[in-house]
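K.L.:
What follows is a set of structures for review.
Only the coordinates and a few stated rules stand behind these numbers; no lab work does. Because the structure is predicted, anything quoted here is derived from the model rather than measured. Cβ atoms are built from the backbone, for glycine too; each structure is taken alone.
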Structure P
Amino acid sequence: MSVPVPDYVEGHGLLKGRSVLITAAAGVGIGFAAAKKAVEEGCRAIFISDIHERRLGEAAERLKALAPSTPVFHRICNVTDEGEVQALVAAAEERLGGIDVLINNAGLGGLKNVVDMTDEEWLKVIDVTLTGTMRMTRAALKVMIPRKRGAIVNNASVLGWRAQKGQSHYAAAKAGVMAFTRCSGLEAAEHGIRINAVSPSIAMHDFLKKASTPEELEALSKVEAFGRAAEVWEVANVMMFLASDYAGYMVGEIVSVSSQRA
């Protein structure tokens, strides 16, 4: 038996006066939910990126309609390309008047047992999910450090803690994101910058429904503490907390947005 989804949590001004840059923010997943919440939480401007041009443009228009007075910018970016990462951060710095918050949401999964996995399949997941997070963090830190302030929120996964068949590449990448968050968090803290991460389990959205069978999604949802998958905005809520002053003494933490069941 599942616990009903709670009422949507309205904004409380957690990001008032802050600018926000989010990767993989097109579509209906956690990235767009985070962008929507950032606007609702009063950010002064937002910059979203993704590799899907049409969906990215549509996402930007939805955000503009939500809050017409909030400047919304967007740019295509493949986080596996260092040149595109540098161009994104440079554009965001200019258009936002400085990046206050970076949310690293880009990631890539898949279902493949190790015995059948190719090097290309392994490396592609690692490059997007782990190395992409490092590239974006590295670029953001170079502009945040001189200002001695900023917050970075990474998107990890409970698979960084627990085992699941067919997910060795994704789990390894997300475990890497967790370790990267802890180590980079210590380095950044010396400059007044906080790096933390959320660790969702299963967050329901249309793209996930297309990539998995109803039976698989039901089985994964049943083992969660509430007997259901998370709503994407429930994960985004925790991202907003970590980006805000309420998490001002948190560094290198991995916050589980689920029952981790490691």
Structure Q
Amino acid sequence: MFYRLGRFVVAYFEDLGKLTFLSLRFFRSIFSSYKLYQKVIHQVYMLGIQSLPITIITSVFIGMAFTLQIVREFEKFGANFMLGGIVGLAIWRELAPLLTGVAVSARIGAAIASELGTMRVTEQVDALKALSQDPVKYLVVPRILAVMIMMPLLVGVADAVGFMSGFFVGVPLANINPNAYFNSAITMLQPFDIVGGLIKALVFGFLIGLIACYQGLNAKAGAKGVGISTTRAVVNTIIAIFIVNFFLSYVLF
């Protein structure tokens, strides 16, 4: 038991150190003369634009479900006029960044890890090294930058869609004037509530891209190894998002 526990702890800190080293190489490679524009645009389309439907569907039903749960409680205290502000706070500060990050990590994290893992086991990464190409500059940097660019955009869409879905559900159920919904949001919310959520999205995008690329580049040989690396990428990314979200909420709000 102690032997397995020790192996787990050692492996955890080894992975953490390798992730830190990969992140340092990423930041160094951003400022290199390597041409990234076309690759980043391609990855933004492949990873970001195609994630828009799942983001919209997730935010619509999260906004409606959250509003449905709180509107009846507000009726007991005669606080229906505060509905818009509470929905806006919940969506913009927490629900939209967090759940968009989870949904995107499930799709994009798996896609990046499986793609790079396949390249790893088929020796395409080794071929890049043989051609004097840096795999971090060629494969990792465009993907992480693309996820960091598109995550705030997706969260912005989720903010608007989730808030409006709460409007369409909450106003009829709470029997309030539609203007009261928006007035409470204007009164209770500050611009940094939106900005803070976008900062969270940027950090989540970096984590998704970094962890997925790391797991893909360290995939073991064979189809089983690619599957294991893909699973680890999704699980580790979601865990990291929940942990980092707590500390960001504490610092930002």
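K.L.:
Identify the structure, out of P, Q, from whose coordinates helix-only ellipticity at 222 nm (-39500 (n - 2.57) for each DSSP H run of 4 or more, over all residues; to 500) was calculated to give -13000.
P.N.:
The value was obtained from structure P.
K.L.:
P, Q: which one has volume of the Cα convex hull per residue in Å³, as calculated, at 121? Each step should come with its number before you reach the end.
P.N.:
Values: P: 121; Q: 156.
Answer by label: P.
K.L.:
By the measure distance in nm of label points 7 Å out along Cα→Cβ at positions 145 and 169, tell me the structure among P, Q with the highest figure.
P.N.:
Details: P: 3.3; Q: 3.9.
The structure with the largest value is Q.
K.L.:
One of P, Q was used to compute relative contact order in percent (Cα under 8 Å, 6 or more apart), and the result was 33. Which label is that? Don't skip to the end; give the middle numbers.
P.N.:
Numbers: P: 21; Q: 33.
Clearly, the read-out refers to Q.
K.L.:
With mean projected area of the Cα convex hull in nm², for residues 49-160 alone as the yardstick, tell me which of P, Q scores highest. Display every interim value, and only then the final one.
P.N.:
On the way: P: 8.6; Q: 7.9.
Looking at the calculated values, the largest one is P.
K.L.:
Distance in nm of label points 7 Å out along Cα→Cβ at positions 81 and 193 was computed and gave 1.7; which structure, P, Q, did it come from?
P.N.:
Values: P: 2.4; Q: 1.7.
Derived from the structure labelled Q.
K.L.:
In addition: One of P, Q was used to calculate log10 I(q)/I(0) by the Debye sum over Cα atoms at q = 0.29, 0.33 Å⁻¹, for residues 25-64 alone, giving -0.92, -1.00; which? The partial results should precede the final answer.
P.N.:
Numbers: P: -1.00, -1.22; Q: -0.92, -1.00.
This value belongs to structure Q.
K.L.:
OK, next. Quick check: 15.0 is what I get for mean count of other Cβ atoms within 10 Å over residues 9-16, calculated from one of P, Q. Which structure matches?
P.N.:
Numbers: P: 15.0; Q: 10.8.
The read-out comes from structure P.
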